[in-house]
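Given below, in the form of structure tokens, are the structures.
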Structure 1
Amino acid sequence: MKYSIPYGHNLLELKLNDTVSVECITNRLHNYQPAYGEAELVARAMQSPVGSLPLNELAARKKNAVIIISDHTRPVPSRLILPPMLAALRKGSPDIKITLLVATGCHRLTTPEELQSKLGEEIFHDEKIVVHDCDRSPLINLGKLPSGAELIVNSLICETDLLIAEGFIEPHFFAGFSGGRKSILPGVCSRKTVLGNHCASFIADPSAFTGILEGNPIHRDMVAAAKMAGLKYIVNTVLDADKKVIAAFAGDPFKAHEKGCAFLKEQCSVTPEHKSDIVITSNGGAPLDQNVYQAVKGITAAEQAVLPGGVIIMCAECADGIGGDSFYKALKECSSPAALMDEILRVPMDETIPDQWQYQILVRILMNHKVIFVTHPELETVIREMKMDYASTPEEALKKAFSFKGENASVTVIPDGVSVIVENIN
């Protein structure tokens, strides 16, 4: 039996003996056949906006507009989405001044080279682009969110006549789904606001999980933030395994996003036949497997499909390294995952530490499972320091996993862990 695991811009080939009990979990999304091409899907979504006037009508008599765009960590096809958005704005108001605001959240700043690659030459050179810096950009406090946290945002979004956003929707490991309201929070908020939204008590909430919006405290604050910021219109896409657009949703930021999430849930929800002793997965390749930090997302999918005390194998190229110094140090310096979890859960909302949410989720998994990380050899030492095991190939990882769980151990393969919503089968 052969399986292909996305890894960077390539695939890792995994071979398993026919005698091994294997279940392969994939979503219906990757086999979905859209009725139209990518550009036409976006055009049709904009022609029939959900719960909103067309963008050109929203732009009428507006002097300026801000389009929040995704950063380098997201495979959003901006060079496909932005041209019709820009054209619609200028159709409605020919002299409108447009700013593209890059939603970096608390990520590192997107470089000019990354922007040029993402946007294409014409947009990169012809449009005004501002990269949000959660620490240094001019910020404005818009008041309290439902949680009591302060909503502090990039001042540009408060100084515009029309605030809109592009993005994509995928399952998200604690916000339920990406896209929509996430363009505001965490996209263009201060570090303080992002940290508050990702606090320990929210991350520990059972509703803060993949595919769940109802009752999710993180989602609730994100929705409130988007409303308080005045987000008026979105264009969000859904992508397949090749990062091609297979669906698009445009219009009201909340109604269009809800429609996109419903489509995605139908396509991505999977119920395993059983839980397995060993689960092998990935982060879907580049750009989402660019570092160890991001790889936690795919590991949570495996968490739902593995038996207690089982082994999770994560394959991620991590071309950008670890992805967070505090993320790395917290795991390296703790005496045990359980001790670190006790420490995390005592941290109040307004004292949330950068990257705390990411290592909180990883610690939750490490408390119950052995994790073997397949990546390039330069990261072997840090992987081990972070309380995980290391392997240079999937075959080496499986050999270790079988030695730990026995030769008759069952295996589940989830080729793309960030594209599935694994339903709980406790």
Structure 2
Amino acid sequence: MKKNFQYILLGIFIVVGVFAVLVFSGVFSKGSGSSDQTVDTSPVTLWGVYPQTIISRAVQEGKITFPVTFQYTQINPETFEDDLVEALASGKGPDAIIAPLSLTLSQADKLYTIPWQSIPERTMRDTFIGGAESFWSSAGINAFPMFSDPLIMYWNRTLFTNAGLATPPRTWDEFLTLPKKLTVLDERKNITQSTVALGGYRNITGAKDLLSAFILQTGDDIVTRDSNGAPSVVFGNSRAETESALRFYTDFANPAKTTYSWNTALPASVEFFAGGKLAVYFGHASEFGTIRARNPHLDFDVATLPQIKGTKERTTFGTFYGFALLKNSPRLSRAYQLGYSFAFGQMAPHLSSQSTYSSVRRDILARVVADPYKTIFNSAALESRAWLDRDPAKTDEIFRDMIDTITVGRLSTSQAIGEARASLINAVGSR
């Protein structure tokens, strides 16, 4: 009964969306033009981070038809923003992109904001998870939410078994008991086997995302939107909670603490985990295939990120991707139709099933999947949240400097938070 209701509700959303498409494209507007107007039938050009093979396979296996034709080009995530800016400057840019949240923020002036009159906010809230709200503001929708790449916990089953541990920790309190059983030091106090890569920054893969998860779990949203929709830095507003999270994090790099498990002499954390010497690695779901390829014989599993004991809201960090429209596209209305079809139609579930990325649609995440790993990825996606990071390179420096100043003792935790807050205000938002 509940499942049928969900289908009926989704059907209503799609009908409303189709009507919005018609209004958006001018079908219902007054004086819609004479019959001799030239119709642009060229394909909508779409750039994205999905491999071309995944796009093609999703279309073929789902037998999906689209309201418009399109031409897809896979773009290297590392050069996406530079490629886009260069193409737009030369007048050869795409009509739409499937890009990370950070890019939609940094290039917001080049993107079309879909007004709430086209798609009601109620429809968006009922269709997509809370974390996807990073894509919209008081003015409207900056990108159709597509998928999330959540931060999860990878754990070495062999090391846990050898230490007499049957299951991975579910709370950070439980995590504090692990180093005594899992961290191994030689006679010179060098770490030969580590519980977890926490405490440092430079040799911890994805350290900023991991720190973001710690901070978001305390209720500190880092950078959010103010009442006018502009980015606003709130990092450190609840100083005590944020300090507590950073102290917990940095203690794992303090040799004087019982939790000591990490130092700068160790290799990159993902390499240490793949080598079988790290019991727990925090990484994105998209790293699953890479880890398996690095060491096919590694006996590891995945779980959702541990939480603060007694928390009322489970949270992890997620890298969100959305389908955004280029403002100056000559095929804007048809790009809108394609984006709506991707987000609300059958493309979303098929794309999700073809990769480690998880959909951000509630109805898709509610489905039972056979893949035991995808089950965890989807659970983590439901918990995933993000913050408005429009300059990832700069904020990475800010977070790195914050941790460095704490671990070397140059500043207290509170002082380091204050410096980081001031730097964030200059880099990504206002007070």
Structure 3
Amino acid sequence: MKKIIFITVVDGFHYRYLIDTGIVDNILNTTNSNLHIFTIESLVYKLEEKYKDDNNVYIYTLVQFKSNIFTKMYLKKKQLSNIKLAGTLNIKSENQKDISIVKKFLLKIIPFSFLESYFISMYYRNLISKLTPDLIILSTPSQKPLDYYLAYEANRANIKVVSPVYSWDNLTAKGPFYFDINYLIVWNKIMQEEAIHYHGYTSSNCFIAGVPVFDIYASMLDKEKEEKEGFFNKLNLDNNKKLITITTIPQIYFGSHHNTLIDKIRNYIIEGNLKIQILVRPHPMDETDYSKWNDDSIVKLDYYGSKPDSSLINWNPQKNNTRHLGLTMKYSNVVINIASTITIDAACFNTPIINIAYDMKRDDSDYTGSIKRYYQYTHYKHVVTTNAAKLVYSDKDLFKTILLYIENPNLGTKERKLLVEKQTNMLDGKSTKRISRIINDII
């Protein structure tokens, strides 16, 4: 008899993580099951096209979460109940106002059982009753609103829930798990220890599998550089110049000051008459206007076929998005970012990394808080302590480090290798298969 599995794909990031890596296809091919995939409206057609000839896959639109005063109270009560997470979350929310004494009192006296009732979804309840799924796979450990309703209904019906955790910061910087998640699948030993310490898991229900989106990197590492010329030509880059790649973060964290950063580095290149060019890869949630660089001879833009969307509702990654990112990391001479996962991507290819650790804003209205605090985040401290990325604290420091890495590309190789070992568990191209095997065992 076929097993019934529900899967959520809450945005383009998780489409890339669950679909593009082949995790869902592996589950389909290795289990005798029907898959019921719930996704956002902008990805429904993409999934319907992919599985149009497969009678074992059914596609649905996720139910949009409707927030109200009681759901907000529930979420806040959950946040306050996980005291261990306070360290990282307090740094992250340094500029947020504290809640009032009245609200604290109400949160204390109103029970979870009452507030939980506002997460009822009759749509999911009826589907669960009708199909009786054997397992529910959530994109997040109930940390994103689009997972809330199904997570609640799964808990109510005692259906087992597993979440292949998308990113290295999810267990410490994305808040608590708002509903019970029976199993986690994480990247590495560090994340497993975080799951045990912060969320009460054990090694028997939190499994290490590696990083599925990095699987493709393993096959790219040993290839010669014959593909560099084609890659550079596609992006209108000069094969005779060194390449600095700047990967951005969303506006909310740095305003539009990546333009300021680009200006500074571009001027440094011109003044020094350096044979260097700049590639800017905007974050999928960074809606900054970079059009001033459209026809620039030094600066090139790489949206790679997708338009940024701060809500991620319409961000739709191309199928080979991760391979393209890998090529970008492989053929860059220096990668510059602000406390980003891109640091690990670059380290996979032993590409030197610079982390910007100083503010460029005119006043407090430019963006919230200081970017310096990102380097105190629990997950990012592992980068800082390994020295795999060079943190720079001034323009002078930045320019000096760029030149140092251009002239000495192997500087920091040992540290970057250590970071990759710690974060990927093993960069062997088999993480997707491990995740599928773990899910198979759970079923």
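Read-outs throughout are calculated quantities, based only on the coordinates presented, and are distinct from any laboratory measurement. Please read these numbers as outputs of a predicted model, since none were measured by experiment. Cβ atoms are built from the backbone, for glycine too; each structure is taken alone.
Observations on the model:
- With respect to relative contact order in percent (Cα under 8 Å, 6 or more apart), the largest value across structures 1, 2, 3 is given by 2.
- Value 13.2, calculated as mean count of other Cβ atoms within 10 Å over residues 181-188, assigned to which of 1, 2, 3: 2
- Answer label among 1, 2, 3 for the case where Rg and Dmax of the Cα atoms in Å, calculated from the coordinates, equals 22.5, 71: 3
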